[in-house]
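K.L.:
Input: structures, listed below.
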Structure I
């Protein structure tokens, strides 16, 4: 099969231990980007992806943000699927007893209740600075503008995260993707979307390519459907067992340039 497009997850897949792009990764992608489109696909917000696009020289390509909830082509949103304000308000009400940190995201907006340990940690990881605004203020503003959350990030100690996770599973499992990326993190998105649905949207509406012609890289639970659904799904060695189980191939770890090595094998060492 001749593969004609590459989609890559970012954290745990493309970036190294310093959450940066290695020289080998940059060189491998730059070597093929004029022939093979490279699209970044992540749970991140747009502002946390653009600097990586610039480093790779792929600013002209679309980006898929929020696990497929927000797709941008030529700086214009073409697909947007969010969590409604009433659902966010119910989550906030339940969270009063646990006081888990709730980060709210819409497009390039990122709102935090306070500039705490969790906000600082995410800022360090993503190179984006949040807006400090109480959740009720955000809900009032979004309600007036008819917006919702492309992602909610819940961060806190393991016990409180476990309690919140169980509440969400019991009450919203049919409406929301409830994804525990770490023992201290829950990422929430609308259940209508996924990385694979966003890939299918772009293949049909922008590239005129098939899933069989597609390569995708990933590591975590939110990558499973994507890895299983494309023509060549590649998991990094450090990925979750569930992700590796459905992959066509397992490459080296993110710390050892696994994505770059597979790109070289597939497209450069012929």
Structure II
């Protein structure tokens, strides 16, 4: 077996048993590109089993999280349709490993985006929704102890995304200054602003477009993009989360 298939088997073991596994880096030394190949093989297996690609998530959109992984740019993971939750729903935490909470804007693609798209094309071809990402990795004690190859190999810790109702994408300036209020069980616990996401979430989506092009992939009609967290991630607990974004709307999820 190749190293790629060995690592894929290691990750799949966690899914099959429901038990976290050791970090990839403990046994393997692979490149970023090889780690993305593990991710792509994992997604291909899931699609063959009946799931489908819903879109992508952008991770490590702040200098702090990039420093954890020793990298100079974000990373992407692939969202499957089985990982998308509707706002207002309830979800059982026991179905996840060690999830976090990240309030993020969701971009819904309503027309294929070209592989050299600028910010204006992205805005014109998308609508935006309030969202919450619930990152989750299959490793023992994974956050914040992961390396880049650990993260990429495990589909960049893609757990679930929670999506609300869409609104037309506002202009670039507005998208860079959206204020967040995050409540837990009715009390505000965090606030933030969209410029924490690479200066503007549209810049994060543009990075994704360029990175996908390197892998001969693109953003297509009806996909969703989880564009990056407004605040540092924190551990998910049972209770009700409500993320409210000025000019965009609110979305909630109850974790049990």
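K.L.:
I have 24.5 for mean count of other Cβ atoms within 10 Å over residues 103-110, calculated from one of the structures I, II. Which structure is it?
P.N.:
Of the options listed, only II reproduces it.
K.L.:
Between I, II, which one scores greatest on relative contact order in percent (Cα under 8 Å, 6 or more apart)?
P.N.:
Max of relative contact order in percent (Cα under 8 Å, 6 or more apart): II.
K.L.:
Moving to a separate point now. Have a look at I, II and say which one yields 23.9 for mean count of other Cβ atoms within 10 Å over residues 39-46, as calculated.
P.N.:
I
K.L.:
In terms of FRET efficiency 1/(1 + (r/R0)^6) of positions 23 and 159 (r between Cβ atoms, R0 = 30 Å, to 0.05), which of structures I, II is highest?
P.N.:
II
K.L.:
Can you spot which of I, II the value 2.5 was calculated from, given it is distance in nm of label points 7 Å out along Cα→Cβ at positions 167 and 223?
P.N.:
II
K.L.:
On to the next question. Work out Kirkwood radius over Cα pairs in Å, for residues 63-198 alone for each of structures I, II, then name the structure with the largest result.
P.N.:
That would be structure II.
K.L.:
Still on this structure: If you work out mean projected area of the Cα convex hull in nm² for I, II, which one comes out largest?
P.N.:
Structure I gives the largest value of mean projected area of the Cα convex hull in nm² among I, II.
K.L.:
Here mean count of other Cβ atoms within 10 Å over residues 151-158 has been calculated and equals 27.4, so which of I, II was it run on?
P.N.:
Of the options listed, only II reproduces it.
K.L.:
Of the structures I, II, report the one carrying the highest value of distance in nm of label points 7 Å out along Cα→Cβ at positions 79 and 215.
P.N.:
Comparing I, II, the top value of distance in nm of label points 7 Å out along Cα→Cβ at positions 79 and 215 belongs to I.
Read-outs throughout are calculated quantities, based only on the coordinates presented, and are distinct from any laboratory measurement. Keep in mind that what you see is a predicted model, and the values were worked out from it rather than measured. Cβ atoms are built from the backbone, for glycine too; each structure is taken alone.
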